[in-house]
Structures are given as C-alpha cells and as structure tokens.
1. Taking P(r) over Cα pairs in 5 Å bins from 0, in percent from the coordinates of each of 1, 2, 3, which one would give 2, 11, 18, 16, 12, 10, 8, 7, 5, 4, 3, 2, 1, 0, 0?
2. Out of 1, 2, 3, which structure matches -25500 when helix-only ellipticity at 222 nm (-39500 (n - 2.57) for each DSSP H run of 4 or more, over all residues; to 500) is calculated?
Structure 1
Amino acid sequence: MTDTSTSTRRSPLLVPLFALLGVGGLTAYSKADDAHVAAEWAHCGDLPLTWQIYLSAYGALACGILALALFWWLARRARRRDTWVGDSWPGKLAIAALVVDVPLVALQFFVVWYLYQPSPGGPISCV
C-alpha cells in the first residue's frame, strides 16, 4: 500500500528549501563580513566579530546539515515502503539539491572554521 498523502509527496521539497537557506546564509555571511572589514578600516583597528557573522555562518551550516539529514530520512522512509526517493519530481529535485548541498556543506564547515582563525593580513593599521 502506497501512501499518497500531500505531505508525503511534498516532503522532498524541504531538502532544496533548506539547501537554498544554506546558500542564503552564506550570502548573508559574505555581506556581514564585508561590512565588518569596512568598519575595521573606518576604525583603523581590529574589531571583534559581530553576532551577525556568527549567526549567518552557523545558520548556513545548520541548514546544510538539516538538508542532508532530511534527505537521509526520506531515503530511509522510501526504502521501508519499497520505493525510491526519485520516483516523483519532488524526489528528483531533492536529489539534485543533495548533489549541490554536499560541497556547500564542506564550504559552510570551512566558513565556521575560518571564524576562529587569526586575521591572515595581520592587524589593521592606518599609519
């Protein structure tokens, strides 16, 4: 017996949604980092990282990992029902989002790691 409820058919659409939210988080991180660098140059010195930088970096990583975990859960649910995730167009879209999300999660891990590294150019000085 196949469950064809609306929530079952549309739940694979959450995978690309969270993958896109992860991309949005990386974009927000980039904008926040640019604003932080501009503020440091205006201040002529180092400033602590803002909460927006931490929130966007960790939020992007959380969305990326959630997309992977959600796809894994969907694949397990489909296997228990003797079907395949890619049987419908939302499932195929989820697979495409998964392919894009795997390198994005690696990039998101790198961004979070980079938050805790010293400045590569050294301290900012306007002298």
Structure 2
Amino acid sequence: MSGTEWHESPALDVTQAHLDGFAAISGDDNPIHVDPDYAATTAFALPVAHGMFLFSLVRAELRRIRPQARLVEQRLMFPAPTPVGARVRVVLEPQAGETGRERWSTRVVHEDGTVGLTGECVLEAAR
C-alpha cells in the first residue's frame, strides 16, 4: 500500500450537540448520552459519547485518507468513556494485511492519553 505511515486526525472537542445529533440519527437516546442531569447522577458525571459515534470518527478519517477503499471488517472495544468536553484525535496505524487489503489499527485518543476506542479496520480497493 502506498503511504503506509501512521496518521492522526485534527483534534475534535466532543460536544453535547454531537451526541444529541448522533442520538437523533441512530435512535440511541440512552440518557447517559443525552441527559446531562441524569449523567450527573452516575459515575461518569457527564454525558458520554456513544461507541458508534466514536467509530464514525474513525470511519470518516479512514474515508478521508483512503477515499476509494471499502470498509470490509472492523473490530472495536471501548476501554474508557469519552465524556462531553473531551478533546479527541483519531490515530490510524497501518498493519500487515492480505493482498488487496489494508489492515489499520484504530484508536480514538483523548488529549490526556486516555483511549476511548481501540480496534482494527480492514479496507479493500473499491471494485
């Protein structure tokens, strides 16, 4: 693959508006994501991002650097919550892949180094 260096996105400050918009689109309106008053009563203290919101940041960054590639596989874990107000970056690192496929290590990393998403995505050239 060409351009096999690691890649880091510009920073994004996660806002309540992001989570509210994602909830409206996805239908996932769990109060831990969309209700600051409810979130204040939990161990998180603030609303936290949907896991799939974080993955959408990863997918958008993959699309930006590999616009013609198709996502064919992903594996994701969410080791720490990403609260409203967190400044995050998507970090992508190429891994060894099969012929015709690109394998990328994926992370969403908070400014303080906390990892909100870790995983792997496999892309293949569009047909």
Structure 3
Amino acid sequence: MIIQVSPQAEQRLARQLGDQPGFFKLFYDTDSCGSDGITVLLILNERDSDDVSIDAGSLPFVINKQQQIYFESCLLLTPANRLHLFQLNSNSRSYGNNIKVVDLRDSANVKSESSEWFVG
C-alpha cells in the first residue's frame, strides 16, 4: 500500500508528530461513528502485532492488515481547508474530506482497536 502525501500535508503531519516518537495509523473506525464508519489517522507510540507498514515517504505510517480491505492500494493524502483536517482519495473514490488526526500517545495502554477512545 502507498500513500502519496502532499508537501503541505507532510508539513502539517510532521508538526503534529512533533519531537515525540510515534507513527501514524490509518484506521477505519466503525465502532464510535455509526454504521458507515469513518477514516481517521491515529498517532500511536507502538505498533500492534497485526500492523503492516505503508509506504508514505518520510512519514511513518501503518495499517492493520485486516483493515487493508477498506482501502485501495494507492492513495493521496492532502490537507483539507480547515486546519488539522485532511482529505484522503484514490483514483476512483474519496475516503473522507474531514479526516481527523487523533493523538493517542499520551493515553497509556490504549490500543487503536480499543473502545476506550472515540473520534467524536
């Protein structure tokens, strides 16, 4: 899987990552947002055992191998008009125009598949 990250999106994401270690996880959340689900970018301290790397240039990205079915193999991530939000598209569809970044690094022992957090 490849995510082409625009230079503007890369700058925003790098700022959100800051000096702390961590990585971005592409996550399709169906638990806290109704039946359709939404795409979210999580910032986590460590990978889950089922995570696989995504080629996203200089930024560290992963996805749960079971969630790969929700996304096409080549994606484009660009900044949305509103600060801290992003757009994720492929050649044939949009995965969201208001994708949030949720930083879970300060949430001790919270896994991305946990119900202890929500996008809300």
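1. Going label by label, the one that fits is 1.
2. 1
The numbers here are math on the coordinates, done by the rules we state, and not lab data. In this text, all values refer to a predicted model and were calculated from it rather than measured experimentally.
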